[in-house]
Structure formats: structure tokens, C-alpha cells
Structure 1
Amino acid sequence: MYQLVALRDSVRVPPKFLESDTKAAVKKALQENVEGMLDKDLGVVLCVTDVREIGDGKIIPGDGAVYYDTSFEALVYTPELQETVDGEIIEIVEFGAFVRLGPVDGLVHVSQVADDFMSYSKEGALQGKASTRSIKVGDKVRARIVTLSLKHNSPSKVGLTMRQPGLGKLEWLEEDRKKKAEPKKASK
């Protein structure tokens, strides 16, 4: 889920930013320090949108920077369990497909791609055994987050499923929608 959050932090403003006004300097320092940061509670900080308050600056001897206690607003993406997400397949491997969800990537295990036995093909796709459906790099998909482990200094894990109604490759969803919309033929 994308959201705007209010945060407080002490920010180190290096000398190179001190030429501009204080608010602009603090914003530049925050952008450099927190944008792209992953926090297990917040998720991924995408951008600093506003600096609300700036306290008095503190100078530490031997450090040319100025430290400001500040409150600011940031746009963050926090993946949530059971959230439905749209993404793009960025890599296919024997055990599943990696999906770009914007600021984070998730994995759809091969057993969670479809209600069909999916196998890895030499063309770099996952192919269904009973159906002829397949997924490959570049395909757009809809999935649900079923496992989540966000960690700051180690790989984060976002597990996805596409085996529920309304989930899967977007082309499959459109095909299914059209099939349901077709009038049924009367049997004799």
C-alpha cells in the first residue's frame, strides 16, 4: 500500500548543501539519506515530499556538517499480507517467477502460478501441462501477497500466489472474462 507518512529524524546536512536555504538543504539531505531506504515497519521510502519543521542546528566539533532535528512527510510503499498487487514478470527460473511490484520484487513459486502443473521450458517460460497457458518475462500479472519478510540489511522476501480467482496473467483474466460473458448454447 502506498501512503504518505509523517516522520521525525535527526538529519546530517553536509557542507555542500549549506549554500542553499535551510529548508532546501534539509530536504536534499533527507532525500539523499532516506529515499530508497527499507524499514521493516514502514516499507520502502520512495520520496521525501515535504519538510514540516526544522529545529535548531547543532554542530559537532571536527564535523563540518550541521545536524537538525526535523519532521517531514514521505511517500512510502508498505506491502501488506493478502494485498492484491499488479506487476510485471522480470525473471523466470525453474522454481518460479520473479515479479516487479514497483519498488520491491516478489516471487511466485512454480506451484502458485496456476491450478495446473507448470514446468520450466527451454524458452525461459513456465508452461502449463494440461492447459497451454504460459508466462514469460514481460507478462503483466495480478497476484496476492501471501508471505512477507522485510529486513533492512538482508534480502527481503515477498511471496505471491496467482492460484485464486481473479489472479494470474492479465491475458488469462481477460480470456476467462470473455468466456463467462459468452451466451451458453442450448443443448438438444
Structure 2
Amino acid sequence: MKKLFLLGLALILFNACQNKPERFTTTSTNIDDVKALIADYEAGNWDSWATHYADTAKIYHNTWDNGVSPQEMAEALKGIIANMSSYGFQKKDSNGNDDIFYEQTLSDDGNTWVNFWGDWRGTLAANGQALEIPVHLTCQMVDGKIVEEYGFYDVSKYVLAMQAIEAEKAEAEEASENKTM
């Protein structure tokens, strides 16, 4: 009985000492890949940006359904930033602390995910209005490529600002037409 107990204890200790994959980290090659993705977005380097995705990758921004390809997402993002005189993620807060946070997690089912949180800031080209939008991305990584990405952010500030710009244009056009009559 004593031998059986010692054998059981040895097995428990052996299993406890096994090198298990790290479940959470803030430094990894996958995080470096997502940092490069963000840098390519900020630089408008769309060819390089697309290389961070697997050929079959699906991207879901503000939805759980109807994923799009990296090419389709690139076009949508280009459409938004075409209205901006500047844009990017704030690197430091007013106290000089990092304002962007990355983490890698290993899910219970063995999937590797990299999470990103940051404040996107942009200036509208039409009127100089500054916008700030908190962004969360989570990217499933396989062999250094993003195979699935979920992004969540509130675009209502952008939409309302663009609607106001369009309303101002329409009012100006109407005023111009009334003067010529």
C-alpha cells in the first residue's frame, strides 16, 4: 500500500512538473505579428498588411456573422481613412504610459488568440474634427498567420461626423442655388 501511495505521489509530481504551454503572455512572436499588422495599417502599407492573414482568413468587425476576406476589409478601411487627414493608434497616455495593450492567450481547446486594445485617433480632412474610438481586436493565429479576426469598436462618432459634413455640403449647395435664382 505504501509503495502504491509513493508511486501515485511520484506520478502526480511528474505531471505537475511537465512543461505546459503558457496560457497567457504579453510577449510572443504572434504578438509581434499583430503589432506589424497595426503598423502596416497605420502606414497605409496594404500589400504588407494583407500578408499577415492566411489565404482563407475571415474578418468579423462589429459582427459575429458574415466574415469578409482581408481584401474586402482593406477596401472598407481605405474608404474610412480616405476621409481622414491623419489617423492611427495613440501610443502613450497623458502620463506617458503605454496606451496600447497586447496579450496572447491559449484557449481551453488549444487555439492561440492575440488580443489588442487601443484608442484609434483620427482627424477628419473636411473640417479638422478630431475623433477618438476605442478598438478591440482578437486574432486567432495559426503558424504565424491570422486565420480569424474579430474587431469591435463604436463607429457612431465617425458616422455622425460624416453625416454632419454631408448636411453642411447640402446646405451650402442649396444656399448657392438660391443665390443664383
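When distance in nm of label points 7 Å out along Cα→Cβ at positions 27 and 139 is calculated for each of 1, 2, the greatest value falls to 1. Of the structures labelled 1, 2, which one yields 37 when percent of Cα pairs over 30 Å apart is computed from its coordinates? Structure of origin is 2.
Here helix-only ellipticity at 222 nm (-39500 (n - 2.57) for each DSSP H run of 4 or more, over all residues; to 500) has been calculated and equals -4000, so which of 1, 2 was it run on? Of the options listed, only 1 reproduces it.
Looking at FRET efficiency 1/(1 + (r/R0)^6) of positions 75 and 123 (r between Cβ atoms, R0 = 30 Å, to 0.05), point out which structure of 1, 2 has the largest value. Top value of FRET efficiency 1/(1 + (r/R0)^6) of positions 75 and 123 (r between Cβ atoms, R0 = 30 Å, to 0.05), among 1, 2, belongs to structure 2.
Comparing distance in nm of label points 7 Å out along Cα→Cβ at positions 147 and 171 across structures 1, 2, the highest figure comes from 2. In this comparison of 1, 2, the computed figure 1.6 for distance in nm of label points 7 Å out along Cα→Cβ at positions 59 and 131 is attributed to 2.
For distance in nm of label points 7 Å out along Cα→Cβ at positions 51 and 107, which structure out of 1, 2 has the highest calculated value?
Of structures 1, 2, the maximum of distance in nm of label points 7 Å out along Cα→Cβ at positions 51 and 107 occurs in 1.
We did not get these values from a lab; they are worked out from the coordinates using the rules stated. Just so we're clear, the structure is a prediction, and the values are computed from it rather than from any experiment. Cβ atoms are built from the backbone, for glycine too; each structure is taken alone.
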